[in-house]
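> What follows is a set of structures for review.
Derivation of every value follows stated rules applied to the coordinates shown; laboratory data play no part. For clarity, every value in this text was computed on a predicted model and none was experimentally measured.
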Structure I
Amino acid sequence: MIEINNKTKAKIDIKLIKKITEDFFSYYKIKNKELSIAFIGDAVMSRLNKQYRGKDKPTDILSFRGEGDELGEIIIDYAQIKRQAKKYSKSVKEELIFILVHGLLHLIGYEDETENGKRKMKKLGKEFIFHTSSEYKQFKN
C-alpha cells in the first residue's frame, strides 16, 4: 500500500508519484510493503532536518526506513524540488522523479555518505528511470 499526502498548496501529480513508486516496487521485487510519502514546505522540512540530521535548513528529501511490513516514509520538500530544478536546469517533474527514486533507494538500504555511495545511488537511479515507464524515459542527466 502506498499512501501519498500533499500538505502543500502546490498541485502535485499524485498519479505520477504513485506510478513511479509502483514501478520501483516491481523493478526491485518489493512485495507486501507499506510506504508513506508526504509533500511538505520549507518550514516543516527545516524543523525535521534539524531534528533528525542536525541541519537547520530545508533539504529536498528525508527517508525513514521502516520495519516489518513497512518499507518506510519519504518526506519531500516540494519548494526545494522546484528550486533545485531551476538550479540544475531541469523540469520540476524531472527533479521530482530523480529525488523520489533517490529516497526509495535509501529505503532499500543504499546510502550516499561516501563519494562511492553517491555515485552508485545516482547510477542506480538513472538505470531505474531509464528502464521503466515510457512516461518518464525522456529523463536525462
Structure II
Amino acid sequence: MERPAGVTFLSVLAFIGAVILALGGLAMCLGGAILTRMSAIGMGRPRMAMFAGLGGTIIGLILLGLAAVFVVVGMGLWKLESWARILTIVFAALGVLFYGMNMLGAMLHFHIFLFFWRAIFLVLNVWIIAYLSQPNVKRAFGVTAGL
C-alpha cells in the first residue's frame, strides 16, 4: 500500500527532530568539554566547572541517544513499520501529558505566551494520535485490529 502523506510528514518531522537533537547533543558535549578543560587549568571554581562540564557531557550524550531513536522511528515510519506507528503514538501520548502539565504551570504563573505555545504542541500531539489511529492509516501499516 502507498504511504499516506501524513505518515511521510511525520517521518520527515522525526528526521528533522533527530538533526536538532544531534546538534544540541554535540553542542552540550562540546560545552561540557570546554567547562571540564576550564576546570583543569584552574579557572575560578574548578570543582564547579568540572561538575558542570560532566553534566553537560551527560546531557549531550542523552540528546545524541534520543537523536538516534528519532532516526530509527523516522525510518520505521517511512517503511510503514507497525512498531514505529505504535512508538510514535506512545511518544505523542507522553507529549500530551508533558505539554498538558506545562500548560497548567504556565497558567499558574501567568505566562500567556508559554501557555499558548505549549497548547500548540499539545494539539499537534493529539492530532498525531488521532491521525495514526485512523483506519486507512492503520491499514497502510498492515494493522487489521487493535491499536
Structure III
Amino acid sequence: MKFTWGHGIIIFFIIFFTWIISFVVFTFSENNDLVTKDYYKQGAEYSKQIDINKRSAVFKDSVAIKNVNDAVQILLPSSIASLKTEKEVYFYRPSAEKDDKRLTIKQGEGALTIPKSELVLGRYIVSVSWFKDNQKYSVSKDFRVR
C-alpha cells in the first residue's frame, strides 16, 4: 500500500483529535481552588473591604508574624490585645483551599503560636480581624511558612 496525501490527512486528524481530547481531560482534572464559590457576592461587597482596609492601615506594621523554631507566632500590639473581643486569624493558602486554617485569639491575649505541623510549608496570606467600637478591622500580610 502506498502512502498518499489522503492517508496523511487522516493521520493528521487522528493526532489532532487525540490531542484535543487529552487537553480536555487534563483541563477538567486541574485544581481550581483560586475561584471562590460566592464570587459575585464578594465582588458586590468589595467596597466594604476597602473601607475596612483604610481603617486598619494604622495597625498594618504593628501586627507581627514570625517563623520561630517549629512554630509560627502571631504577635499583636497591646492596643489590640487588650480588646474584650476575640480576634480571628485566617491562614489563606492561594494554591490549595484544603490547606486554609481559621483560628481565634482569645480575649485579652496578644499572641498566638501555631505548630508548623498544622500548616503546610509555603506561601499564605494571613489575615487578622477584630471588632472595635462596632467596626471591623482587618490586617492582611503575605507570609511564607519555612
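> Where does the value 14.4 come from, among I, II, III, when mean projected area of the Cα convex hull in nm² is the thing being computed?
Traced to structure III.
> Out of I, II, III, choose the structure whose coordinates give helix-only ellipticity at 222 nm (-39500 (n - 2.57) for each DSSP H run of 4 or more, over all residues; to 500) equal to -15500 when calculated.
Attributed to the structure labelled I.
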